[in-house]
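Just so you know, all these numbers are worked out from the coordinates, no wet-lab data involved. Nothing here was measured: the structure is a model prediction, and the numbers come from that model. Cβ atoms are built from the backbone, for glycine too; each structure is taken alone.
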Structure I
Amino acid sequence: MSTDALQREIARALAALGAPEGTSIVLERPRDPGFGDWTTNVAMTLAKPLGRKPRDIATELVGTLDLVAAGVARAEIAGPGFVNFRLDPGAQAAGITQVVNAPGTFGTGNAGAGRQVNVEFVSANPTGPLHAGHGRQAALGDAIATLLEWTGWRVSREFYYNDGGGQIENLARSVWARLAQQMGIDATIPEGGYNGEYINEIAAAILADRGSELVRSTIEEGARAIAAGQRPHEAGLLDRLRVEAVRALRREQDLDMQAFGVRFDTYFLESSLYRDGQVDRTVAALRKAGHTFEQDGALFLRTTDFGDDKDRVMRKSGLKGGEYTYFVPDVAYHVTKWERGFTRAINVQGADHHSTVTRVRAGLQALEMGIPKGYPDFVLHQMVTVMKGGEEVKISKRSGSYVTVRDLIEWVGRDAVRYFFLMRKGDSQLVFDVDLARQQNEENPVYYIQMAHARMCGIFRVGEVDREQLRATGADVLALVEPEEQLLVKAILDFPALVAGAAEALEPHRIANWLLETARLAHTWYHKHHVLGEPEPVMRARLVLARAAQVALRNGLAILGISAPERM
């Protein structure tokens, strides 16, 4: 059941005890179910404001509560002042009627109240296919965005392309070398270049699109430039190949995300920040605010004024005007988010971006635009180790050096990839066991969860009952008296609060863990108790429970972007 009635009654009783208005009431599940269904430490948090012993406050609180109004059978005091609540079984079971009567909205909330939020994730350089770390970020970012949508936020998913700098030039040089080789001209991949099979594919596509004669003339033009001691791009070659290669790899990454079931509302190019003058305007604003200084020909930002450990270089000495270090366009980019109306922004990035957090926030504070100190929020995740056959997999022919997102999807399927990426908290190390993800048994968590959903659906299929038309009206849910039923009911009714908490904390792994535990309870109940063929009151009540479990599992899987099959 919802804890709303219990919280309202506790709040009423606390007011009668003279507690400060707005006292926070936190209800949690006890670690040991033997202590009850819910517990609160509110008596201990009030000890100082009320100047009384926690157990005395707890005792008076319990004596003041209207247990019937709260849906509570018994309230007990434990330890230094915890209050444990055992819910009335009838009131608790009645909660599942709401699940069955409004299945589409079960788990939703309105904490966001329709406000806008920008969620940026993946944001890979367009220099190659997306690797397993990008896949974890895609699953994490997409699930965070969905959690926020379920709790009433208007979400815009954004992909930021770093389509400038030395990496992109190395990409163009790598494509040039492969083109030359395909035309029979001697060339080698430059140091720091890209060796994956995809570079050959880009080169071959350019040949097919533009014709061998045009390509040969371009390649030979570049070769003559090199022979004359010039850089190839001075002959115009690399500029053309850079555009071709970036376009091809953006298309490639789009296909990666389509295979993963991830969509974006906005694709933002770093190059547009220079083209539109946003970087120059940002630097001018920082200068005007008085937070920059020059030293030895370099331009610095006083980030130490805003919590950084040292001041950061904006433009190194010797660099031409406009050639800024990487964090300057990052600041300019986040200014555009603020100017586009996103007063809340969330960046999902790898843990290697840890230093970015302080620098970007310092730059935004230095602009004195009224941007909040903690803007944007950052969710940092650890990278992924892929294991196959008991050994770490590091090499992919296609990428040349790493396992790609599409490799994983081809090996185990989208659903398994998404679940495995989300089953651990983002900041924890993740080992992706390909062999486990392939198994079709209870050892594989995503298979186990989906099977629980399919079993709930199977009850209705075998009984020829239309679950979509089932309503709880008239069902005697008090007939759900078995311990396995009571545990499953509690798990189902925890779902809305769980979604709210996961959205607030930006932690989708909470949903993954809840799904696995709820699936275990559903399987246990399914094996121990029959539904069809039981006396009418029991069968009717158990059909309601089966439908509630199916809805809860389906909605949880939907938040993670995982399918809910009806047959397996």
Structure II
Amino acid sequence: MNALATIEARIAAALETLKSDGTLPPDLDTANVDLEPTRDAAHGDLASNAAMVLAKPARKKPRDIADALKAIIEKDPLVASADVAGPGFLNLRLHPEAWQRVVAEVLTAGGDFGRADIGKGEAVNVEYVSANPTGPMHVGHCRGAVFGDALANLLAFAGWKVTREYYINDAGAQVDVLARSAYLRYLEAMGEEIGEIPEGLYPGSYLVPVGEKLAWEHDTVFQSLTEDDWLPFVRSFAIDEMLAMIRDDLAALNIRHDVFFSERSLTWGGRDEVAETIRELRERGLVFEGRLEKPKGHDAEEWEDREQTLFKATAFGDDVDRALMKSDGSYTYFAADMAYHHNKLARGFRHLINVFGADHSGYIKRMQAAVKALSGGQADLDIKVCQLVRLLRAGEPVKMSKRAGTFVTLREVVDEVGRDPVRFMMLYRKNDATLDFDLAKVVEQSKDNPVFYVQYAHARACSVLRNAQEALPGTDLGASALAKADLGRLDDRGELELLRRMALWPGVVAGAARVHEPHRIAFYLYELASLFHGHWTRGTDSPHLRFIRAEDPGLTLARLAMVRACAQVIATGLEVLGVEAPPEMR
């Protein structure tokens, strides 16, 4: 068990002791007690908020609880000192042994160090990207794609059984526009003069090869048909081609989904899952015929005050009830979305995560209300919104793509700077904050470029190990051998700080997985890399701190064990983010 988990367990045991001796109420809930690294090393290694969160329910002063807890925990052999600070925080400083042993733990576990069982094998559905299949993916889609994929990796690493899903919006009017746009390119490929692309159709040149493929495979067949006759086939053909393009774009980021779910399939094959969903909710008294008030800011001339089929969304936390049928008798987008989530529930998922773009934040309450109603409160839906990406080059906005016509494509960005910078930098900011992505800065080889800095730390560690093999020929520098080194020799402050940070990795994984925030992994890796680079630099100025000391084989092996362990943690973290851990950089 790592140092953080060990002390957490011992604080929990100490609180149970305080319950049993009457200091604390026997039924006191201690679930919100946290143990975290101190922000200032001068205050110790770890800080517990136990006294602060337990004071009110226990009806005691925080410092009284903290003092009682201190009296027990300071006797622990791993604890060097315990102090009560401020209104009742308990600050702990651990003996070096607590941090030194993390090296052997990392080297023994390898890539499994930090792996958790929080999910306990439960199924979770992560739906992300879900861009309309009407063109190539743009840089805005890129952020949601990377975020969703990294979150899926993180959840799998933390013990969930993850299904990665893409929802194909192939039932709306936009796919008819796609078909008409592709048909125009087909006519062009057949030699007809099409002139300017009419307003309302998709102008991007990405549809030229679709038209050419239609012409190659079907020759003049569609030229003599009416739109009613050619539209269904061309629509299906164009959607398939767009999905192939989207899959290819995603593959460039090493993103692959387990399921591509078609919205159109909800009403295909003689079965109407949307109608079934509405009927089920109606039978439960959750669908009714009624009228909605005109939304604020809505044009009164365009507002149609009519009786319509509504879902009782307000009974499940939404602001208003939601329409399920349009005036022409067709389903609303929300009705189809409800049926889609009903389908997910029918497939056995009780944990759902949707990754939305910035323009879909208004859908959060209604979708959470829908899942709560459909599952009878037995399923949970977390919706993560990825804010906009501002694409820059050396600080200046990047112009639109000629290929797409209206935006810069994901593929253009990946082709220019590479997969790793795109993935890491899309995660190096919290998903709900706007992101500036500078094409020039993400390829710089400097500390100011986080992805380079982290990858370089791994490459530098690998370089140290290669140099050590040359300096110590015949010495076994494998993980198993180094785990047996005298790790008590690692007592410099820089070494201990590096070990302390490595020991926090399992806690970082667990915390990030619980709140669905993969950016925490990126932040942690940058901090760990910074400590490694900093200690390496100290060694250039102070020879006694260098990793390889030929005159002291015992110390050298201990330090090489630390270096290998650090490289392993960085490699594992980068793998969770879907970023390569290079053994060398040029």
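Determine which structure produced the value 4.6 for distance in nm of label points 7 Å out along Cα→Cβ at positions 69 and 381, calculated from the coordinates; the candidates are I, II. So the calculation was done on I. 17.4 is what came out when mean count of other Cβ atoms within 10 Å over residues 173-180 was calculated for one structure; which of I, II is it? Only one of I, II returns 17.4 for mean count of other Cβ atoms within 10 Å over residues 173-180, namely II.
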